[in-house]
Structure 1
Amino acid sequence: MPRTAYITHADFRLHDMGRPHPDNPERLAAIQNHLHASGIMAQLATHDAIEATPEQILRVHTRAYYDELLAHAPASGLYHLDPDTAMNPHTPRCMRLAAGSGVLAVDRILAGEIDNAFCAVRPPGHHAGRENAMGFCFLNNVAIACAHALDAHGLERVAIVDFDVHHGNGTEDIFQNDARVLMTGFFQHPLFPYSGIGKAAPNMRNIPVAAGLRSDAFRTLVTEQILPALRAHRPQMLFISAGFGAHYEDDIGSCALVDADYAWLTEQLLAVCRDCGHQRIVSMLEGGYALSALARSAAVHIKTLAGL
């Protein structure tokens, strides 16, 4: 039986913020088509996402913010929360499905049914703070999944690795000073959202990098900074904000990673988990907008998670 799950939903294609827009429905189609063509999909446990409940969402977002989001959902057309972040009539359901994907992954992993999961979701989540949307994000998917593991399942220590080219400012806003949660990752700076530098809470390990980051420097920072922090924390479950915009083909940023870097990083994160006595990883899609690079990079990430 497959021990790695692929969690998504056909309805994610209905969330559309207008054309042209970097976060468009073709992103998930590109990943899924590549997984089928490469034979990887046949070796995964596939699940349809379920909607997160208000209780699960309100562990990390305020009631006032969530109610405001729902009130802004249009009956037709688009409602812009900011120039980059818009809701259409399908957005509320899609954002609940995206958040629910991570919750489902946590439940399946902790029930012993699977070892790990990749959640192919949209809208993404890591820019959504406790009471604000931004950067294509409405609900913080990885934070909701993380809080579910802590509060519903009673885990004591978890970690979040965010390797999107943009800083996960919303996740930091939600979990800063929560000693149960270590958050670490690299991101290009200066680049939207122009955060993650300066003094951070003790449980935050932000690693800003200059434009032009290449494989050798990337692997060095992972080896010298990210992996030691994870090993010191000894997480009982690892969460990943998996953005692939640092790929050299993606002009959303100016880094120069290649497909193999994402496979290598996944191997390192799996090794940390095995050292902690498990393979519990919930990886959730964030950014990555060059369709071919996104599809290939996500595929090698998933293939490595599955040990294929």
Structure 2
Amino acid sequence: MKKLLLVLLLALIALCISSYIFIPPTLNISSAVTVGATDNGTQRFINDETNWTKWWNYHDSNSITKASIGSFIINGDVFRLTEKFYKSVKINIQHKGQQLGSTMVVIPLQQDSTSIQWNCSLPTSSNPFKRVMQYMEAKKIKNNIEQVLANLSLFLSKKENIYGIHIERTSIKDTLFVSTKSIFTTFPTTPDIYNLIQKTQVFAARKGAKQTGNPIFNITQIDNKHYQAMVAVPVDRTLSDNDVFSLKKMIKGSFIVTDVVGGDYTVNNASMNLQQYFDDYRKTSMAMKFTMLITNRMYQSDTTRWITRLYLPVY
């Protein structure tokens, strides 16, 4: 009996000593993940709490739930964004009634690769038994952080999730176009654009040319009161220029492209998102962007059925 008590006493002493040797006064909880996205795109989604609902439950909706606006729960821990900085945010973690401050940092690696590091610290008690329990709790917090980062990584690795549109890189099929342009004192409407297209189609047909694809257009704001609309129709042969119509020879080139289904509001949003993608990836354009009309809007009144293709030249 005495031997058993002695063994238990020695084990208890060893546990106490070990808790001080192997468990430091402050437990540093750290986790990192690499995402296939730019640092700017990553930062936008981390900085905006309204975006959290898009990725928080992305991987495992069974164990992660949204608590309220700005607060999210995973396995009982509550996370809340408290401060925003350049390439970092402060996140409060509530773990079993204890409030812990943490920092999530965005670190650019390559043009399309970013590291997200999340750090948190947990002070430990001088009581060896509490110290061991706090070590176990720190492991739980780390597991929760890693699960959140895993969801965020999977979400951000798909460009559609960041920009809201499907983006691809391609070239154009038609390279020979007949074009015309006109100046407007207000932003050109859909009938304005199709009026120019129809005039171009009539000119090409009279010259014996056949249209080989969908018409394209571009609208440029010249100043506060004037807009220039340029339209072009792809044709199968070379035509002579005149004062109104001119022949444009394009190269197949390389373009960042997205297809949009919807009316002007949807198209404008997609255009801004495409430009955001262009800026995030620091791409260079030396030519004019343009819009291709897949659906003839004059014959389809339902804007939800309009299909529009946006082209941004890229080098």
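One table, with the values for the structure above:
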{"quantity": "Given 20 for relative contact order in percent (Cα under 8 Å, 6 or more apart), calculated: source structure among 1, 2", "calculated": "1"}
{"quantity": "Identity of the structure behind 0.93 (criterion: Rg/Rh (Cα atoms, Kirkwood Rh), calculated), options 1, 2", "calculated": "1"}
{"quantity": "Structure from which 2.8 was derived, distance in nm of label points 7 Å out along Cα→Cβ at positions 85 and 205, options 1, 2", "calculated": "1"}
{"quantity": "With P(r) over Cα pairs in 10 Å bins from 0, in percent, for residues 181-268 alone derived as 14, 41, 36, 9, matching label from 1, 2", "calculated": "2"}
{"quantity": "When mean count of other Cβ atoms within 10 Å over residues 165-172 is computed for each of 1, 2, the largest belongs to", "calculated": "1"}
{"quantity": "Which of 1, 2 yields 2.0 [distance in nm of label points 7 Å out along Cα→Cβ at positions 197 and 285, calculated]", "calculated": "2"}
{"quantity": "Which entry (1, 2) yields the derived value 0.60 for FRET efficiency 1/(1 + (r/R0)^6) of positions 53 and 229 (r between Cβ atoms, R0 = 35 Å, to 0.05)", "calculated": "1"}
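No value in this document is a laboratory result; all are computed from the given coordinates. Computed from a predicted structure; not experimentally measured. Cβ atoms are built from the backbone, for glycine too; each structure is taken alone.
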